[in-house]
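These notes open a run of structures that come right after.
A short reminder: the numbers here are calculations on the coordinates, not readings from a lab. These numbers come from a predicted model, not from an experiment. Cβ atoms are built from the backbone, for glycine too; each structure is taken alone.
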Structure I
Amino acid sequence: MQLTEMELFHIQEQLRSEALAIAKCMTSARQSTDPRLQQMYSRVADRHRSHYETILRNVQNVAPQGQFQTQY
């Protein structure tokens, strides 16, 4: 199955959004002094990391090799 340029663009945007969410959550976890907040931010970052990996795995199964590039 060939993905269109627009589909690839939207997938890349979603991956960038997930990567940004991971970075923000990890920064918040590091800056927090409350252990419960640190744990919560870390769990949310892990969930976004899981989303990122799921999207990436699915697109790699569909897109021909070399058609899709990522930067995480």
Structure II
Amino acid sequence: MKITKDMVVEDVLSKYPETLDVFAKQGHCFGLLANPVARKSLAKLVTVETACKLHFIDLEKLLRELNEAVGKK
């Protein structure tokens, strides 16, 4: 399954835990996801697209990196 912009961040992390490193390297906003409590509370509130817009992250680049990480399984 391909990770898309409409997926909720928590769902991506639950299904593909290997994507945590990809999210975390995007900077402080996604770095918070390393904390399990933050991951369960913050990550369930936003889609990948919304998180990128809020934190000025290149959506297409992030999606490409996420899907590459998943494809390496």
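Once distance in nm of label points 7 Å out along Cα→Cβ at positions 40 and 56 is evaluated on every structure in I, II, the highest one turns out to be II. For the read-out helix-only ellipticity at 222 nm (-39500 (n - 2.57) for each DSSP H run of 4 or more, over all residues; to 500), a value of -15500 was computed from one structure; give its label from I, II. Computed on structure II. Among candidates I, II, the computation of P(r) over Cα pairs in 5 Å bins from 0, in percent that gave 3, 17, 23, 19, 12, 9, 8, 5, 3, 0 used structure I. A value of 0.70 for FRET efficiency 1/(1 + (r/R0)^6) of positions 8 and 32 (r between Cβ atoms, R0 = 41 Å, to 0.05), calculated from one of I, II, originates in structure I.
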